[in-house]
Structure 1
Amino acid sequence: MNKLKFSPQLDTGRLSEADAKRYFTTFGLAACVLMIAYHLGGYLLSYALYLFAPQWIGSALLNHLFSIVTLYVIAFPCFYLVLRRLPSDTMAPVAMGTKSWWRALCIALAFMMVGNYIGNFITFYFSSLLGDALQNPVAEMTSGQSFWINLVFVAILGPILEELVFRKTVCDRLLPLGEGYAVVLSAILFGLVHGNFFQFFYAAAVGALFAFVYVKTGRIRYSIVYHMAINFLGGVIAPWLMDRMTPWLSEEGMTQLLEMQTSDFTEYSRVVLTTVLPLLAYEGVFLGGAVLGIVFLVKDRKKIRFCEGLLPPPKENRVSTVFLQRRNCRRACGICYRVCTVADITLNI
């Protein structure tokens, strides 16, 4: 496919409405191709596994490998074939100070915590309406699995690949429009690709923060490290601690623990020190960091500024230019028609 050419209007210095919608439509089409290829590829691989190797179904290692193959071997090349038609831009590298790094990490924890609460509330609301309990796919994939498998795939490989795709590749193609468009649209796409309401809100929120860090510093390694830290805390440490605590949460376990308190206080103390206290310490650190993140976000909110790109869209009707269709035109324009229609099918609500 040939690259699309865009030029600002001489009188305004901005794209015309038609060119802006053409830009957003191309990005929306690429996003739609990504999600269709991702879910279709996953279905075909799962079906092939069911036919030829059903004994491997449920393997944690295979689930992680399938996720990587479907997203980065099958879906991403299809996505990039469309996305590459858009012009790209990069920011000059800027160093990030230690103080700013820790403040942003706390804000990421706050986004993760609040987004997780919102996702759980909405999911359980739909569960009550449908009368069917929905399972968190992250908990299913990480709980009860090997610490080292979660570490390699969730905290190392996943963040590296996701940042290269959803921050580096996507943001570079949206930066010509402006930093704000790059941050918001890449975050929405990142949330949608997760494919469920348990993850959508916190994935989109932290994705916006990662994108903001990337477009402001021009260094993808910062967002990769942030992503690794968040996934390590939420996808490796949390399930590992919960797995250690789970046997003692059953009725039998609680009874045994109470009996141990009076009959074998040494063993009781060991269980508390190795299971209960680490979990409480984790929750305290996470909650404390999230509270600090909310404070930092409120305090620094006026410092958040987005620079315009080389091809800024019109100032008028910004939302409709991005998400809505062109009037009196049967051809779909913008992102909403192409992305959100697929989201209705792929999101597990």
Structure 2
Amino acid sequence: MNMVFERKLPIPQEVKKMFPLSEKDAQVVSERAEELSDIFTGKSGKFILVIGPCSADNEDSVLDYIGRLRKVQEKVSDKIFIIPRIYTGKPRTTGEGYKGLLHQPNPAEKPDMFKGIVAIRQLHMRALSEHGFSCADEMLYPENHRYLSDILGYVAVGARSVEDQHHRLTASGLNIPVGMKNPMSGDISVMMNAILAAQHPHTFIYRGWEVHSQGNPLAHAILRGYVNKHGQNMPNYHYEDLLHLCESYTAKPEIKNPAVVIDANHSNSGKDPFQQPRICKEVLYSCRHSDDIKKLVKGFMIESYIEDGNQKIGECVYGKSITDACLGWEKTERLIYDIAELV
């Protein structure tokens, strides 16, 4: 095997004992999980915003950003349920160099996986204890989920992972909403099969154990656009796309709680983050013209940070994305208030 085994890392149970949640924070996680479940099951009409940096690269700036979200959340709490993005394993697209906070707590230093495990848990815990948010993370590596399983409020499975059996089976064992993105090819049937698999019980190997999952009725779709055979970004948030997704859910009546979150960036925006406000407003316009679409669309996924855009490798700009370009804070705050008026 062409690997060097450097050291044995602590298992999630050990890390949770080292950095335990307080009873108060655990209660916040539970209350937010119940409220979020009510949204996906249709008991609540609130609109979800999964919003934040493409990659959680710096603890201070991420918490600064989340503190700003908290102030806005208080003003729109009757209509919007905010879930901050703290994506701790998000790498640059090519996988070259920086691979996320989990690998490099300090992007300028070499990878250190133990420090990374501690860093991601502490960041999520601080967002919870200081700002009252259980947050979202991407399940890039299914076996790492247990390090954060008592803290997270939402999980996303990416376009490059949604076809993977281990991601689907792991999602079936979670008790929080799991968004399944459409694959890079744009084949909606792949995403629908992933949702169906995640909603069913399974027996499989997880972290060296034979486990039995119960199925996750809150697994749902995320439309993020796709890439065609010429490498061009193609959107799938338009009215016709949403009607097609409604029909796809109808064709699979065994899927519970039909739902979709629209990813306003990535291929839907052509990776132009400044298109996100326009995309959100178009989707909300579609909701006004179709009761089926309105019932299906539960919220948006928005890439946003303190500063507009992104920075090049080697730069060090506070609150500016080091992966995909993001919408800056002023535009983000305005967008949240606009969405609250339109839903």
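Please state which of the structures 1, 2 yields 16 when relative contact order in percent (Cα under 8 Å, 6 or more apart) is computed from it. Structure of origin is 2. Here volume of the Cα convex hull per residue in Å³, for residues 176-215 alone is compared for structures 1, 2. The highest value is that of 2.
From which structure (1, 2) was distance in nm of label points 7 Å out along Cα→Cβ at positions 152 and 208 calculated, if the value obtained is 2.1? Of the structures listed, the value fits 2.
Looking across 1, 2, the calculation of mean count of other Cβ atoms within 10 Å over residues 24-31 that yields 23.0 traces back to 1.
Looking at structures 1, 2, which one was mean count of other Cβ atoms within 10 Å over residues 32-39 calculated from, given that it came out as 17.0? Structure of origin is 2.
The greatest value of FRET efficiency 1/(1 + (r/R0)^6) of positions 224 and 272 (r between Cβ atoms, R0 = 30 Å, to 0.05) among structures 1, 2 is that of 2.
Comparing distance in nm of label points 7 Å out along Cα→Cβ at positions 80 and 264 across structures 1, 2, the highest figure is found for 1. From which structure (1, 2) was helix-only ellipticity at 222 nm (-39500 (n - 2.57) for each DSSP H run of 4 or more, over all residues; to 500) calculated, if the value obtained is -11500? Clearly, the read-out refers to 2. Out of 1, 2, choose the structure whose coordinates give mean projected area of the Cα convex hull in nm² equal to 22.3 when calculated. Computing mean projected area of the Cα convex hull in nm² on every structure in 1, 2 gives 22.3 only for 1.
If distance in nm of label points 7 Å out along Cα→Cβ at positions 72 and 168 computes to 1.0, which of 1, 2 did it come from?
1
Laboratory data are not the source of any read-out in this text; all were calculated from the coordinates shown. None of these values were measured; they are calculated from a predicted model. Cβ atoms are built from the backbone, for glycine too; each structure is taken alone.
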